[in-house]
Structure P
Amino acid sequence: MQPVLSSSSLIGDSVVNPQGESLGKLEDIMIDMSSGRIEYGVLNFGGVLGMGNKLFAVPFDQFTADTGKERLVLNIDKERLKDAPGFDKDNWPNFADQSFRQEVSSYYSPRI
C-alpha cells in the first residue's frame, strides 16, 4: 500500500527512471475535480537553469513513489520522454480536451 502524501511533499520532487537517470522534477499535479483523483503529474524536463525546459503531462498512475529517497520513478527511457507530447510554461494545454487526453494516454500506455 502506498503512503498518503500531501501534494506539497510531492511537488518539486526529483523524477528518475528505473535506471536512475534524472528525468526532471514534478512541477505540479492536475486533479480531476469530478472524481477527486490526481490525473496528471506535470514533469519539468530538460533545459539549463530553467531555460529551454519542456513540461509534460504524465498520467499520474505511471509514477511510483520512492519515499525512502523522496523521489518519483517513471518507467520511461530518457530518449522516449524527449519525444513525448509536451508544452511550455506559458502555453499549458486544456486538460479537459479529449484529443489531448487521448494523445497523452496513448503515448504512455504500455507497448505490446
Structure Q
Amino acid sequence: MNKSWIYVILTSVFELIWIYGFNIASTWWHWVFIISAILLDLHFLSKACEGIPTGTVYAIFAAAGTVGTALMDVYIFDGSLSMGKIFFMFLLVVGVIGLKLFDAPNQSAKQEVHS
C-alpha cells in the first residue's frame, strides 16, 4: 500500500473525530482537542495529495466524511436512516471507486515519466 493511502485513511478518520467533537463539545479543552484534530486532519490531507491526485484524495475525503457522518448520526446520535440516504451514500462510494479506477492509468503513466 502506497504511503499516501495511509494518509487518506488518517485524514478521513481525523475528519470524523472533529465532526464528532463538534457534537459533544462543552468545555474549552474539548475545543482545543477539536482544533488539534482539524490541524492534524489538514496535515494528513496535504500529505496524501503529495502522492495521489488531489481530486481523488478530496473525493475520498468528502465521501468518507459524508458517509461516516451520516452513520455517526444514526448510530451515535439516534438520527434516522432512510432508503434515500442509503442510496446516495452508495452513489458516493461508487463515484469514489470510479475515480480511483479511472485515475489508475494516469498514475502509471506519471510514474513512468518520473522514473
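Coordinate-derived values only; no laboratory data. Being a predicted model, the structure only gives us computed values, none of them experimental.
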Subject >> Rg and Dmax of the Cα atoms in Å, for residues 11-74 alone from the coordinates reads 12.0, 37; which among P, Q >> reply: P
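Comparing Cα Rg over 2.2 N^0.38 Å across P, Q, which structure shows the greatest value?
Values: P: 1.02; Q: 1.22.
Between P, Q, the highest calculated value is found for Q.
Given that relative contact order in percent (Cα under 8 Å, 6 or more apart), derived from a single structure, equals 21, which label among P, Q identifies that structure? Walk me through the numbers on the way to the answer.
Details: P: 21; Q: 28.
It must be structure P, since only it matches.
Out of P, Q, which one gives -30000 for helix-only ellipticity at 222 nm (-39500 (n - 2.57) for each DSSP H run of 4 or more, over all residues; to 500) as computed from the coordinates? Please report the intermediate quantities before stating the final value.
Values: P: -4500; Q: -30000.
Source structure: Q.
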